[in-house]
1. Between I, II, which one scores greatest on relative contact order in percent (Cα under 8 Å, 6 or more apart)?
2. If helix-only ellipticity at 222 nm (-39500 (n - 2.57) for each DSSP H run of 4 or more, over all residues; to 500) comes out at -3000 when worked out from the coordinates, which of I, II was used?
3. Computing mean count of other Cβ atoms within 10 Å over residues 55-62 for each of I, II, which one ends up highest?
4. Can you tell which of I, II yields 13.4 when mean projected area of the Cα convex hull in nm² is derived from it?
5. So if we calculate FRET efficiency 1/(1 + (r/R0)^6) of positions 47 and 135 (r between Cβ atoms, R0 = 41 Å, to 0.05) for every structure here (I, II), which label has the highest result?
6. Given a value of 10.0 for mean count of other Cβ atoms within 10 Å over residues 63-70, calculated from one of I, II, which structure does it belong to?
7. Where is Kirkwood radius over Cα pairs in Å, for residues 23-110 alone largest, in which of I, II?
8. If we compute distance in nm of label points 7 Å out along Cα→Cβ at positions 39 and 103 for structures I, II, which one ends up with the highest value?
Structure I
Amino acid sequence: MRKLIAVLLITLIAIFSASAASVNLAINKEYIFKDNADPSYPDDGVKLTDGKFASIGYKSPGWVGTTSKQQVIVVDLKDVYQIENVASNFLKDFEAGVYIPNGLALAVSEDGIKWTFINQVAFKYRELPQEKMITFKYTFEKVNKKARYIALKAGSSVWLFMDEFEVWGDSSSKQKAPNGVFLDEIEFDFIDFGS
């Protein structure tokens with residue numbers, strides 16, 4: 001009898017753990033840029049959330065390229081979820097003038113109007129990978145906020161290439177989004193990215 005109870009408990013724990021597993025909530029979700037991608041390295045509206053990482057090298061069609069000095073990307077999850085981590089993937093291709101961002105900032109919102117600053121990070125050149133060509137993934141960990149909209153600001157001095165924007169969280173935490181704005185009505189200047 002004890003063995004049966006132990007097996008049942010282990011099974012229930014395994015089922016509960018699997019149902020609360022973190023998933024990429026941003027897969028195939030809509031997003032917008034503050035500044036459009038460069039026409040030479042365009043965005044088709046799904047590249048950053050299709051779950052497909054580009055090959056190394058700026059000529060890979062999976063990259064979205066921009067020369068914006070302060071690019072902002074906002075992903076719409078359509079519903080509110082408990083967010084755990086947010087990750088973004090960038091390219092460094094030294095010979096092509098494509099560099100890793102010099103800083104990132106993250107904010108979240110349930111309605112697209114009121115924003116909560118999460119964190120920001122500034123990268124020092126010497127702390128970044130020194131390889132001439134590499135992909136660089138940065139993850140904001142332990143976000144622990146409920147949100148529908150996820151906003152990322154990436155600072156760059158030249159070309160900025162990005163191929164994926166991931167929002168990791170619990171899919172079972174889904175709640176109907178409160179009244180707010182639509183994605184194309186987001187006021188970028190009102191997003192709180194800290195100082």
Structure II
Amino acid sequence: MQWPWRKRQQLDDRRWQEVMVAIEQLRDAVSHQQELTQQIPRLARMALKSAQALDTLVEEGRERVRAEQVRADENRDLIANTVNQLMGWVDELDGVMGSAGASDPWRPVHEAWLRQLVALLTRWGLTEIPVKHQPFDPTQCDAVGTVEGDGTVPPYTVVAVLQRGYLKQGRLWRKARVVTVRPRELDSESREVNDGR
């Protein structure tokens with residue numbers, strides 16, 4: 001037979017051991033929580049540095065894109081200016097060849113230059129608008145003059161191109177400046193106005 005206080009002491013010893021194990025587990029948990037608590041500021045600093053680094057990278061990327069856009073705009077402007085200059089030289093050569101006769105000794109040179117300039121414009125993506133002997137199209141031409149018709153050419157037909165027009169990739173770059181045939185009714189009306197009728 002066991003004395004009742006011994007039984008109680010054994011129960012107390014077991015509870016005491018359980019309590020000690022629980023206390024040890026709590027110490028471990030608290031220790032782990034303290035480690036995590038100490039790591040939180042470090043992790044926050046690392047996250048902040050990462051965010052700042054990402055912001056820097058994003059801003060550098062934006063700057064690169066802006067710089068590339070500026071370069072692209074400058075290149076586009078340079079190409080447009082160069083193309084316009086080339087078209088001006090074509091216009092000047094057309095004018096020189098139109099005013100000089102077929103017997104001009106420089107004519108072969110001018111024709112060669114003209115072919116080279118037109119080929120260069122074609123290489124840059126510009127094509128001449130074929131308007132001569134075509135009906136006048138106000139979307140592609142500006143009429144800068146008219147001539148009296150002889151009846152063989154329909155009214156509003158382009159009979160002379162004073163300045164070539166160009167398309168770039170199917171879009172209008174510059175309108176052609178042309179001379180068209182005016183209708184006979186306008187010829188008789190203009191004579192009546194000039195005669196005072």
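1. Structure I gives the largest value of relative contact order in percent (Cα under 8 Å, 6 or more apart) among I, II.
2. Checking each candidate, the match is I.
3. I
4. That value comes from structure I.
5. Across I, II, FRET efficiency 1/(1 + (r/R0)^6) of positions 47 and 135 (r between Cβ atoms, R0 = 41 Å, to 0.05) peaks for I.
6. Comparing all candidates, it corresponds to II.
7. Biggest value here belongs to II.
8. Checked I, II; max of distance in nm of label points 7 Å out along Cα→Cβ at positions 39 and 103 sits with II.
The numbers here are math on the coordinates, done by the rules we state, and not lab data. Everything numeric here is computed off the predicted structure, so don't read it as measured data. Cβ atoms are built from the backbone, for glycine too; each structure is taken alone.
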